[in-house]
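Visitor: Below you'll find the structures, each written out as structure tokens.
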Structure I
Amino acid sequence: MADWQPTATIETLRGRARLLAAVRQFFSLRGVWEVDVPVLAKTGVTDVNIDSIPAEVNGRRHFLQSSPEYQMKRLLAAGSDSIYYLGKAFRDGESGRRHSPEFTLLEWYRPGWDEHDLIGEVSSLLTELGVAAKPVKLPYREVFQQNIGLDPHTASLEALQRQAAVLSGSDFTTANRNSCLDLLFSIGVEPRLPDGVVFVYDYPLCQAALASVGRDFSGVPVARRFEAFLGRMELANGYFELTDVEEQASRFESDLALRAAVGKSAMPVDLQLLAAMKAGLPKCAGVALGVDRLLMQLLSLGEIQDVLPFGIGREVND
């Protein structure tokens, strides 16, 4: 195949166009309006697990956005009500069968909803888009204990490090709790999830990211976060959003300390987001869904390049 041709077939691209149109119709019928926010901004994200792509603009450093979240929350604080974004996002170091540094993201926010309300709407969207499987909801603690044999909320760091080393064959003696849980879940839990659509909720506190904190049915503190899996592939990540500006600022500082500890460069904190939260971010739930991965599953394709018009591998000059 000549290198000027698309990486996806024309029929796949038709399917992609139908999927995007169906998504927009779904939200239009529910009164959720589409917003067009910048993909280029002066700040990226502080999350140690996400590497923003820098860009030089008029002699100043900017970043391609890994998510529209910060700008959308500023709109929510300004009184936008329910909104969604359907467009490009960017992350450095994302390359592989399921990853691309440039990808299409669907993200939406529902003021007045919690994470379980939003799980219901994600399920309705997937059904509307052709996913027939009945969804399953499982607490993180339950699936982790069943497959790893440890309580993710109460197990010692040493116990998690030992189990991570056993499963990975690598040294985890200096790994933090979040890294151990990530490894154990991806290797020991995710491949053993039930078929179809699975929602995992009530994540460990160290994985709260931008989620509020609550308690599970037994009273254990948890992050009010969920992830959706389709065919054992992570598809979406949602939160009952954090609205406490002081807690958000503290988490940014913790992120920066983690970045320094692993040798990553510091990232500028988004002060406009903090100002918006201080002005009044409404109680809301939000979720981001990977459109390319969804299309892979709908069309039973094994590589993300197979659903992209021009995959990044074809665009790089040797």
Structure II
Amino acid sequence: MNGAPIAAFGTGRMGRGIAAAHALAGQDFALIDLRPRTAQAWQRLQDQARAELQGMFDTMLSLGCIDPTAAQAAPGRVTLVGRDDAPAALASACLLFEAVPETLDAKREALEFVGRHTATGAIVASTSSTMLAGELSALIPHPERFLNTHWLNPAYLIPLVEVAPHAGTSACVLERALAALKTARKIPVVCNDRPGYIVPRLQTLVMNEAARMIEEGTATAADIDQAIRYGFGPRYAAMGVAEFIDFGGLDILYHASRYLSAHLDPVRYAAPRIIEEKMQAGELGVKTGQGLYTWEAGKVQRFQQDALARMARILALNTQEHAAQRK
């Protein structure tokens, strides 16, 4: 029986993407299928999974993200495990990612199976983008070892992983999970166990507002996307949202929110309480030294120069692609 210290149960796109990420980081990985299958169906699944994994490695090579040596070694680091061999693979793993479909029934069935076969000290991490860790933790023995790790697609390429422990997650488990993700060359961020985490919560608002503008006739889909590629997107890729608020000034956001609340929607555009409180305290961001961050005068100019350099690189790439498309 082949085992690996890191594994995923669920062999769909997310499980495969996580497997590829760890393999590219030089780590052995077990991709475990928990469904009962005929020999023919199991062979077909293996062929499909291997082909998709190879496509991921080829993509990373073609993009210049890895060298040929890493691309050649990565496929051999992933072991595909069927249901019959799953108990042994689960027992040998110290970190397991749950990557089954986003239904409570699927997760309950999978987590109950996993709970029967894993070591009590093994970390179990859901990859759910919608269900809270606190809701799922009751489905597994020793819930203190459970948390959520929301990988963003494509998991083998995007470095961010949102980590959300529930109220009962052990501090040691959180620390171990963060360390493991960093070893896999990921950038983990921690958030509380609340609906939407960070990225889904932000992007849902942006996507709905884009669709709403199209519906209202404010702009075409194409022009909205151009605005994102050459304005909105590069700025927030070069500088985080909270940093951007502080550099622009909390007072700018405050007054913009009041205007849009009055002219578009009083609820959707209302400034949150923290902005109101910062305005009253005179904590307006970089210009006052305190906003959502604390700003030291000597570091502001350096930070701004670095952000502008990142923005320039992103815009140069976008502009080159735009020019090529117009030819």
Structure III
Amino acid sequence: MAVYTALSDADLAQLLAQYALGPATSCKGIAEGVENSNYLLRTGAGQFILTVFEKRVREEDLPFFMQVMARLAERGVPAPQPVATKTGALFTRAKGKPAAIVSFLDGVWPRAPDIGHCAAIGEVLARMHVALEGFALERANALSLDGWERLIAPRLAQAEYLRPGLARLIERDVAEVRAAWPSALPRGPIHADLFPDNALFLGERLTGVIDFYFACTDFLAYDLAVCLNAWCFAEKRDYDVARGGAMIAAYETIRPLSEAERAVLPTLCRGAALRFFGTRLADWGDTPEGALVKPKDPLEYADKLAFHRSAASAAAYGA
């Protein structure tokens, strides 16, 4: 979450006139993340999150994102509930850009995830996958194989500058993952970006999963691979098998993995690491000056890729 688009009092009043929430009592920018402009909004009706969509988010994708969240909230998964306008729309516009208001969820994201956090994420991820079975809308994953290559290929010189010898390793990763990428695994809507700062906890109790603006239709096990990357490394290249095992075991209490999913888990994890290396590499050079956010270090995922190259089976991840 971040702030790229500043809203004046008049902008906010014009926006809220479309909702039955009453006037704002406060509206403060949230300076985390790298994708959209986010505000903590308070009105007489309660607390909400107001998002103005920037950069990679296309307006035509918003019905998918909003309906995914709505369905999860309706089925008891702790996801934000989109707030409809007076005309029933789940999003509108602010300063010429798409914008939406969703319910506020209590909790804080864990700065030092432990086994309990990882188990909770495994369980809620499977609950999301089950709750979204039969979901009618689809959205292609723009940050799958072709998307990684479009981000990485023109920036290999930058990767080499960050760490000599890295460009050659990344080129090999991309080629090997493409050659091994599966074509027939269970598919459905996935979160695709469930990092610790997109999960809210009160103690060990999960209270919310947020930021569904990379959600797409892809392999369900790829969503798990994203989470293993995001939650289960203790530091740099040090994968924590106990955390990973807890996440996978909790996931399988709700939705058991197939043998095909287990067999390809190392490839999916390596691909997920490439995806985040690519977007971080792009953000490293492209984040606008003055944004209230610091881009994340792509070398974190270069280090994780070193582990994935050595993983021979799902057992390396705790399965």
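What follows draws every value from the coordinates through simple rules; no lab data is involved. Nothing here was measured: the structure is a model prediction, and the numbers come from that model. Cβ atoms are built from the backbone, for glycine too; each structure is taken alone.
Visitor: When you work out relative contact order in percent (Cα under 8 Å, 6 or more apart) for each of the structures I, II, III, which one comes out largest?
Guide: On the way: I: 25; II: 12; III: 19.
Of structures I, II, III, the maximum of relative contact order in percent (Cα under 8 Å, 6 or more apart) occurs in I.
Visitor: Next question, about the same structure. Can you say which of I, II, III returns -13000 when helix-only ellipticity at 222 nm (-39500 (n - 2.57) for each DSSP H run of 4 or more, over all residues; to 500) is computed? Walk me through the numbers on the way to the answer.
Guide: Numbers: I: -10500; II: -16500; III: -13000.
Source structure: III.
Visitor: For structures I, II, III, calculate FRET efficiency 1/(1 + (r/R0)^6) of positions 41 and 305 (r between Cβ atoms, R0 = 41 Å, to 0.05) and state which one comes out highest. Please list the in-between numbers first.
Guide: Working: I: 0.90; II: 0.10; III: 0.60.
With respect to FRET efficiency 1/(1 + (r/R0)^6) of positions 41 and 305 (r between Cβ atoms, R0 = 41 Å, to 0.05), the highest-scoring structure among I, II, III is I.
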